[in-house]
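In what follows, structures are represented as structure tokens.
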Structure 1
């Protein structure tokens, strides 16, 4: 099971990535990977709207191409959109040319400036190439909603125990994560709303 929080020493050793947004304000940056899909993403958008929350969606290109109406709704409701490759390819298992081709194919549909690598997996050659065009966004809190060993209660605990002002939190609007996400997301939104937090799209994400 992946740790809920990326150790600060790792963030310090890899300064070229965006791990969190430095702030003392009570604001969290929820992100959703792997959509958009009709089974999950519209429900996520409904929950965010109910809470008055904004988020950033790192979309797989082929999903965006297959569901342009949902992608348009994400933008229309003021959320950020980032690139997550065309086909969720793993960087360290893919040659650089093929990987960059997957990113380029997706970026025409999703985002030409904001990128999150699937699995957080990149080679240094891929990093150097991507940095010429993209801000590479990772995270400091991983909800674990995609992991079958993590139920909704554990997912909630992972977020609440580790998120702090400025945290970038990862959820997934995917079929694999659906059951856990449906149990966890409303509770996370409610908990932090009561604590006086607001939820925003990443400040450098293109919205609308």
Structure 2
């Protein structure tokens, strides 16, 4: 009986609300103002802080020469490993500087290092937006144990909405079939609450940020 009475009270409130409708206090909606607080730092500094906070490894390069030197130092930490890169602009840079890379993805199971470009860098999240439109396609973002991304400061945007707006404009609303955001190395704690790195993708994520005027 008490349950029935409680139910009737709820139904009565619903009926009263439908009969005696009140005016909407939120007639004017502001869809343009961001719900997030302003970034405390510039977008590039904010991105670097967030990217490293979530486990990414950030390398800033002032020039192509600086990039080549930094990449040589990076690759020396993995003796015997030959990175895979399918981006023709980057391949040209590597060839001009006698850095050997594979240009085809042959065996995904044994892929140690993959090098790609990206679409945008999202400052607030420290994440990297990639798409299938690049020469690296879908696989090099997921298969390597170590994912190396090459980008420029001009690709940094404040928020996800800015990245989505920019990519629509870039492709004239004919969006690539795959667009995703990478937030640090792949990880999961689904199994017994134990953190496992590289469960669904690369264990390590490197970003070489090169000044725009200095790379092909």
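Among the shown structures 1, 2, from which was the value 2.9 of distance in nm of label points 7 Å out along Cα→Cβ at positions 79 and 95 calculated? Among 1, 2, the structure yielding 2.9 for distance in nm of label points 7 Å out along Cα→Cβ at positions 79 and 95 is 2.
Can you say which of 1, 2 returns 42 when percent of Cα pairs over 28 Å apart is computed? Structure 2 accounts for this read-out.
When helix-only ellipticity at 222 nm (-39500 (n - 2.57) for each DSSP H run of 4 or more, over all residues; to 500) is computed for each of 1, 2, which one produces -11000? For helix-only ellipticity at 222 nm (-39500 (n - 2.57) for each DSSP H run of 4 or more, over all residues; to 500), the value -11000 is produced by structure 1. When distance in nm of label points 7 Å out along Cα→Cβ at positions 87 and 183 is computed across structures 1, 2, the figure 3.4 traces back to 1. Of the structures labelled 1, 2, which one yields 34 when relative contact order in percent (Cα under 8 Å, 6 or more apart) is computed from its coordinates? Derived from 1, not from the others.
Each value in this text was obtained by applying a stated rule to the coordinates, not by laboratory testing. Bear in mind that the values here come from a model prediction, so they are computed numbers and not experimental data. Cβ atoms are built from the backbone, for glycine too; each structure is taken alone.
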